[in-house]
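Peer 1: These are the structures, in structure tokens.
Read-outs throughout are calculated quantities, based only on the coordinates presented, and are distinct from any laboratory measurement. Note that the structure is predicted; figures quoted are calculated from it, not measured. Cβ atoms are built from the backbone, for glycine too; each structure is taken alone.
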Structure 1
Amino acid sequence: MAKILIIEDDPLIQKMYAEKLAREGYEVDTASDGEIGISKIQAFLPDLVIVDIMMPKKNGIEVINYIKTQENLANTKIIVLSNLSENPDIEKAKSLGVNEYLTKSDIDPEDVSETVKKQFSN
């Protein structure tokens, strides 16, 4: 069973996606800020991380940078799920090697689910 960590500071969004992905058979854990997220990454060793960019304590870019510097996380897939929809934000995340960048206002839980499935089918 694939393990997914959702790092999102909005409790409603976090819960919605966690429940959707858990119903689909994934082992899901959550974190409400980047600092807790990094701590959970170390313990949970997820196969995929869904991360927001704008968060307290450590932002999503710091989380992505952390993942990319850890040898044991080299195969961890990263999906950014953010309200930031400007090209510089998207390009910054993609330059760090994220697998997908989704804008919250443009997607729904089914879109996120399909994007997750696509990551595990590659």
Structure 2
Amino acid sequence: MAPRRFEFTRDPQAPAAARRAVSEVCDGLDHQHADVARLLVSELVTNSVQHGEGATVTVLAHDGPSGTMRCEIIDEGGGFVPPQRATQSVGGWGLQLVARLAARWGVSDGSTCVWFDLPLAGH
């Protein structure tokens, strides 16, 4: 997969725009994982819009390790430690979905960059 970079204004329309953009690069994923990619990108861009900093949100999609597609969602914040979520909370399920549905995921040190990997079709 050729690396793709998408930039969105950090506003309420960004999650939907990110879902549409990621659809363009899901051809290496089976149908189920393409749906998961759109869902997780939408959740993470929503987190960035609600909690991030800066004017834009960047989504990078490229080949990851061992036959995966990696998506990275980046804003201009100074980084964060994923919080423990209270089970009775109404919102805040985005990172829980990432943890449950992605093959691997993490937060890059020193920036607000959350990444996840999904297996490419046939892997």
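Peer 1: For structures 1, 2, which has the highest computed value of percent of Cα pairs over 16 Å apart, for residues 36-75 alone?
Peer 2: Top value of percent of Cα pairs over 16 Å apart, for residues 36-75 alone, among 1, 2, belongs to structure 2.
Peer 1: If helix-only ellipticity at 222 nm (-39500 (n - 2.57) for each DSSP H run of 4 or more, over all residues; to 500) is calculated from each of 1, 2, which structure is the one that comes out at -10000? Mind showing how you got there, number by number?
Peer 2: Numbers: 1: -14000; 2: -10000.
Label of the originating structure: 2.
Peer 1: Which structure, out of 1, 2, was relative contact order in percent (Cα under 8 Å, 6 or more apart) calculated from, if the result is 22?
Peer 2: Of the structures listed, the value fits 1.
Peer 1: Given structures 1, 2, which gives the highest value for distance in nm of label points 7 Å out along Cα→Cβ at positions 12 and 28?
Peer 2: Comparing 1, 2, the top value of distance in nm of label points 7 Å out along Cα→Cβ at positions 12 and 28 belongs to 2.
Peer 1: Let me ask something else. For the read-out Rg/Rh (Cα atoms, Kirkwood Rh), a value of 0.94 was computed from one structure; give its label from 1, 2. Spell out each step's value before the answer.
Peer 2: Details: 1: 0.91; 2: 0.94.
Among 1, 2, the structure yielding 0.94 for Rg/Rh (Cα atoms, Kirkwood Rh) is 2.
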